[in-house]
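Given below, in the form of structure tokens, are the structures.
Here, each number is a calculation from the coordinates, and none is a lab measurement. Being a predicted model, the structure only gives us computed values, none of them experimental.
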Structure P
């Protein structure tokens with residue numbers, strides 16, 4: 001216990017925790033010290049009292065032993081898979097840290113306390129939780145919490161914390177940082193000006209939200225953008241952005257506001273462009289419907305391993321909203337024109353790998369044809385993309401920027 005004497009036993013610390021659990025408000029050094037004195041019967045000296053206070057305050061405030069990791073510059077994820085297995089991702093893949101918990105009970109207590117801070121329930125009857133924490137770490141948008149308790153998590157309580165930082169970079173910054181090539185930069189600018197609707201695809205941490213925010217920053221300042229998100233991350237550098245954020249039900253099971261609810265509300269807010277930060281459920285039905293009601297230039301992100309897999313991925317999501325395969329393909333073909341695929345390499349670098357165009361066959365089923373590919377440039381669908389842009393912004397300017 002880090003130099004604390006034998007008088008400060010695990011049993012004493014457990015009694016103090018139990019006492020504090022029945023008090024209202026956040027624990028302060030004064031309330032913790034008072035609880036220690038009461039439970040110890042006043043037999044602890046100043047040194048032991050300070051040692052016990054240090055142990056408990058570290059555990060009971062912020063993210064406990066993980067707080068120092070969350071405040072490190074560049075940390076995106078902090079993961080706990082066992083008391084002695086704490087990992088971080090700082091953009092170079094997962095790295096093991098020297099942070100340790102005393103035991104499995106310590107990980108469980110932290111997970112349950114963080115869940116309570118997020119207004120969620122986490123216990124044997126509800127052994128997993130997904131929520132958002134504020135006032136933890138140094139991410140200005142807070143931290144996304146996910147936890148699973150044992151025995152559902154076979155090796156012990158599993159805790160995942162993602163630092164949410166605002167996605168504010170512009171296209172020029174992505175170009176200078178190597179995420180975009182000169183040719184891709186020009187193509188993306190044309191896609192935005194032509195008001196083509198697009199989806200950004202890729203895996204977890206590939207940079208989907210970053211690219212989406214950069215593209216929204218290039219939208220005409222006279223346009224009104226309505227962004228709908230499950231967790232607030234989009235912060236495009238644009239003068240007229242309205243941000244709507246979903247809300248989960250509270251511990252009583254009421255008060256839920258879904259992404260699907262917010263997409264519907266966005267239609268009544270005079271949008272020029274409707275954006276869904278991440279499409280991962282039945283809200284895909286409402287987004288595609290919205291984009292087919294005259295709202296050009298809409299956008300969203302979708303988890304997918306490749307552009308070719310997007311139709312199948314959206315089929316699965318649309319089924320959750322009661323839309324069958326034929327209807328999904330019909331809506332997709334009419335609503336979305338471009339797919340942008342990003343990839344994160346093993347060394348942590350993120351790049352736009354492909355720009356694809358949405359096409360449909362004689363039966364109405366959608367496929368994605370690559371128009372530009374990293375490393376090779378213009379691809380089979382380049383002429384289709386050129387024609388799409390030409391119809392929107394004039395053939396001459398489109399041909400100048402979208403070269404085949």
Structure Q
């Protein structure tokens with residue numbers, strides 16, 4: 001019985017560290033600000049920007065996205081949209097050829113975003129570009145997105161993450177996905193910057209100095225977590241990643257549980273691979289006195305919020321079963337702190353979309369997450385693509 005109590009207390013200790021992380025960064029995000037300037041000044045120069053758009057079988061959305069992204073409030077001759085087309089249909093390629101963009105066709109035995117981007121980096125004349133932006137095939141950049149990126153680089157940044165938000169909020173799953181992303185924006189991006197750490201990247205809406213990006217992409221080893229490796233290599237090289245809260249890029253959220261589960265399977269597998277590859281390096285960084293870079297790697301062991309909530313409920317149940325009040329009061333208190341941390345991280349516009357139906361869906365989402373956890377081995381062998389449909393109902397409409 002003593003062994004049980006020891007393991008249970010160790011379990012609660014690990015849970016407490018996770019809850020404290022979420023709480024501290026949530027409060028920091030409320031008290032501080034991101035790296036945006038108060039105004040968007042008239043630029044002294046318009047840096048040449050290449051927007052990389054890795055796209056695997058994205059025939060359904062790519063034409064609409066490219067057409068929309070050409071409407072930037074940025075000189076047309078100072079940015080290129082570069083579609084990295086993997087397994088596209090012939091008629092889609094023909095339509096893309098009529099647009100004022102660049103198309104790089106690629107083909108791999110096992111396709112990944114990292115392979116597509118690295119292929120583009122090896123084929124493009126990188127000396128022509130001052131900034132490289134990464135955008136998903138379904139993403140729509142706000143009209144002033146590139147202008148805000150240009151302004152950030154004028155301030156001296158070499159790596160920036162923009163503010164990715166939901167393009168569609170048309171189902172309960174999409175609403176919860178949008179809420180999850182905004183919580184992550186608040187904690188892992190804004191909260192991190194307020195506390196002096198690098199912003200986390202998110203796979204799109206991010207910008208880098210070309211040579212820095214190419215060197216950081218050169219050692220990609222995970223199947224589906226290229227952005228986490230890219231982020232880590234940038235930080236380990238001595239650079240911080242900024243966060244622009246007002247630089248919006250709109251992303252299609254998953255609308256159905258099956259797609260949600262598939263996507264989370266890929267993400268969990270990527271996080272597991274990342275931890276096994278980089279955790280030792282992070283610990284060495286901390287012991288060498290390089291806390292900022294070491295802590296960035298250590299962040300990878302922070303539990304996802306939905307899984308943390310599930311473990312807290314499990315701890316509460318186990319504590320009640322023991323009959324010792326402190327053993328169920330502790331996980332209950334931790335759950336309340338976590339809940340409050342998440343509540344203050346959700347922006348006002350999304351609270352208007354949340355109803356009882358979304359709260360009732362949370363247990364089902366937790367179940368899907370557990371299934372994704374059990375299925376993560378599938379993602380070690382192949383890239384699990386998230387299909388996009390170009391779903392309407394933009395954020396805020």
Structure R
């Protein structure tokens with residue numbers, strides 16, 4: 001008989017795990033997927049397109065209901081899991097129902113961080129993380145009104161772009177000295193800032209938020225340096241934190257995330273974790289690709305194979321507010337590393353490669369990212385690039401026959 005396997009969480013990581021597992025171990029498990037959000041799994045990366053009215057909410061669904069049915073998966077969404085009992089091996093849902101399991105996978109993802117500012121509880125203060133947030137923003141986004149987005153990372157930029165496309169006057173406030181400081185070097189950050197400002201979004205850097213002004217509704221944002229920015233809407237997009245409450249309540253080892261080994265197993269027998277809620281070798285990955293890599297490894301292990309997850313090379317390859325951006329590896333450089341830079345202000349493109357020990361260690365691309373996957377493969381493989389050194393920054397097409405064979 002099929003073993004009962006329960007997946008808590010119906011996001012992108014859970015969907016990829018089910019896809020991998022039903023391919024590798026068809027019929028081995030009777031799978032039930034429990035999701036708190038009242039909808040089928042969807043692509044969070046595309047939420048900004050929904051906010052910008054470039055896509056409909058149904059367009060971001062990962063798989064239709066029929067796909068789940070064809071694989072024999074029981075979907076229980078719109079029901080929060082409130083308890084895990086690792087001794088009796090069951091998950092309790094809100095309302096009291098229990099789901100027994102032989103194997104359990106926790107894929108609860110992350111939640112938006114909400115700054116504890118005075119006025120943060122006012123109507124008109126919203127986070128930007130899920131479909132419910134987007135629905136709220138679409139309801140409140142009025143052409144000609146003013147919005148302030150706190151946070152200059154990916155989420156903040158996408159929120160700002162979506163609100164601008166909705167006709168609002170948008171100010172983007174960021175604590176650090178450049179946008180996307182975890183993914184971009186200073187020059188790339190400046191180019192992205194210029195591109196964002198060219199779209200009509202005001203960018204305010206080195207700015208610490210102090211309080212949200214207003215009484216019955218939002219009136220603006222006050223910064224610690226005394227400046228005031230008028231606003232009818234404030235969006236907090238300052239980061240995410242792993243959802244670990246369920247795991248902590250079950251007595252699992254929890255650091256910043258749910259601690260897992262190279263087999264993605266937690267401290268409890270038969271219980272695994274993956275995606276943004278998992279902490280592997282001290283690292284919590286807040287990106288999609290590591291979640292997919294973990295899903296492949298976990299599916300292999302659950303199928304009876306011996307697979308190990310040893311960590312992910314962090315990379316970003318996407319379009320941020322209409323600007324193509326790529327970064328990977330040690331793009332800031334370091335001791336005994338050499339930067340190679342190509343900057344073309346006229347074409348609004350920028351490339352920085354970091355070479356060390358004869359290999360490509362990191363890369364940042366702004367504007368033209370057509371060679372991103374090639375650079376990423378060179379970084380991951382650690383292949384020597386000395387023979388390509390003179391032309392490497394110009395891309396694969398210009399780097400000679402050695403590049404075409406790579």
**Q.** Identity of the structure behind 57, 41, 26 (criterion: Cα extents along the principal axes in Å, for residues 63-278 alone, calculated), options P, Q, R
**A.** P
Q) Which of the displayed structures (P, Q, R) returns the greatest value of Cα Rg over 2.2 N^0.38 Å on calculation? A) P
Q. Out of P, Q, R, which one gives -10500 for helix-only ellipticity at 222 nm (-39500 (n - 2.57) for each DSSP H run of 4 or more, over all residues; to 500) as computed from the coordinates?
A. P
